[in-house]
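Please treat every number below as a calculation from the coordinates, not as lab data. Values in this document were obtained by computation on a predicted structure and should not be read as measured data. Cβ atoms are built from the backbone, for glycine too; each structure is taken alone.
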Structure P
Amino acid sequence: MSEDDAMLYENPFEYVKKHVLPEREKVRDEREQKYWWIHRRPAPDARVVVANFTRFIVTPRVAKHRLFIWLPSTVVPDCRLHTIAREDDYFFGVLHSRIHELWALRMGTSLEGRPRYTPSTPFETFPFPYPPGTEDQDAPEGRAIADAAKKLVTLRDNWLNPEGATPADLKARTLTNLYNARPAWLDTAHRKLDEAVFAAYGWQPNLSDDAVLAALLALKRECSLTPAPSLASALTPK
């Protein structure tokens, strides 16, 4: 994208001009100085992988809350995000379940007291209810997870962007603020998602955190699972 084309996106362009340009003027790389409005590492391989997708999943590398969101395939994710090359609601739902969150907290690391999500531990070691790529998303269990995940996303999106909201109101409506407040409707949406994911594992949803972790570890020992799709470096800007 040329600088003239970039200027057409007024607000993003002014933001980059204010925050990125001063930093680019300090670097020695001639290309980074000349094309200061372009992402430093555009990750072309990542674009190839998701080229046929309409969306993909991202999660912050470090965050107070383990959140997963959708991004359109036209977006190059920020370097602070991990990218997961899936576009189905089923997979999104499993990742956003209590089961996966517990595993991520136990297997991951932390930075300044905030959980860190790393590809090699929370994601690639996680025993999914079905080996990735073999799941039957038309089965009742898969549909239940997908439906609950879609409901969660719809409710969150409606809260983030309510009709008639002012710019000041929208500025305060972030996912972090939402999960800090944790309203009853959000708890209910997550509970229904958790129930669907627990059912796919064949477990009771009232298992304690320790019991869930023990069951996951047992599942890893008992099953020879197909490795989860890697969060390859090609998909994650560095």
Structure Q
Amino acid sequence: MDKKRILVVDDDTAILRLLSTNLKARGYEVLTATDGEEALETVQKEYIDLIILDIMMPKVDGVQVCRHIREWSDIPIIILSARGDENDKVKCLELGADDYLTKPFGIAELMARINTAFRHRGDASVAPAQSSFTCDGLEINFAKRRVTVKGKEITLTPTEYALLQQLAVNSDKVLTHSMLLHSVWGNEYSSEKEYLRVFVGRLRRKLEPDPKNPRYIHTIPGVGYHLATS
């Protein structure tokens, strides 16, 4: 099996060395970049499985890098930043990042989040028992991981698809915040309710005719979310 390739982007060479050493020790192939321009050039030239991206960098910052990449690619992106403010986290998630980890960080936690990102990319491709889901123009083909709204194909990131699939295969139920966080992200995300809010918002912007008055993904206040079936 080919090694997965991870691009680490940070202007701190000590961080680059630390991450490169630990990722290589766990069997990953590692590429590095020290600024946003170099990162974008690398992503355009090389096949990358996952990006670990700092925010505060010279030339092009991590926020701009994330925005540019999401215009054409669903590569999983984990933000690694010294900024711990919730607004910074939400901004990056809304731009398309899959995860956000604040410095200083533990290597074990970072590796767990990398595993979660790869699980979304891999396990989401395993079709559930049912072959498809349909509701008023929304169609999901689980075998092909293909999502369309009124015939138009919708591009989702692996995490967005994993969340939508979980809602679809349980469309006869209201899924609580804790159920979704556990099943889509894992136990270590049990307190990350803003992840749900942001990713549901991202799905609504892509799927709903009017995201402010959702037809498909319904909020059950104080409880969780429910995907409409008719």
Structure R
Amino acid sequence: MRGLLSLAILSATLLPAQDTSSGPTQLIITYRCPPPRRAAFRQYMTELGIQRFDRWKQEGVLKDYRFLFNWYVDVDTWDAMAVLSFPNYDAVARWKEIEKTSPGGLARDAIDIAWPFNTYSADLLAHDASDAPGDLSHPIYFVIAYDFPTATAFRDYAKNVIGPQSKALVREGLIAESSFFLNRYPGGKRWQGLAVFEFKDIDAFGRRDEVIAKAPPSALPAANPAREPVIAESIGH
């Protein structure tokens, strides 16, 4: 997720917990649309919709964003996802005003095609990036939601499992970036943690399992916490 946040390059190291005395400065919005309208929704976002997010970034409402579109139709997950980063919590309040007339950032014409499904207030837990990402003209995104009973449990999992995996993927030159998010208000929501990996291309993504198999985790939970992984592509920048 190139430029999602202005952070120093890290080695999949867990960041200090974001200051909970202030509100979370990440919003993750998922969208659904009927299968017959997927092509129209993609075309709308590519030609018109993404310009709205670009404008909000230029105006300083957004620090950065990424708009992802699911490769496949899947009744159990989302068709599109927006990962929004705000410069501060005051900017989140500005987004709330946008939501009054543009739910999920979508114009009225787009709401006739698709609609925001869920919105999650999140904190960035960790970020990893390659010093030399190379050609990123055809990146592939792999998004994995994790179901844990507590934030501490996901932090431990990120440290012991997906953190080492991210290091291995960077070391092998397969990913440009990865980001791990904590759901600030998870009660009744679909996930406690979220991981977003930006693979350089489809060949790099195809080698994921091979590389991860060589990076055994230091600890594993009793049950697999991953749920509904999604392969996606980016619309816009």
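Taking relative contact order in percent (Cα under 8 Å, 6 or more apart) as the criterion, the top-ranked structure out of P, Q, R is R, with the highest value. Ranked by distance in nm of label points 7 Å out along Cα→Cβ at positions 26 and 186, structures P, Q, R are led by P, which has the greatest value.
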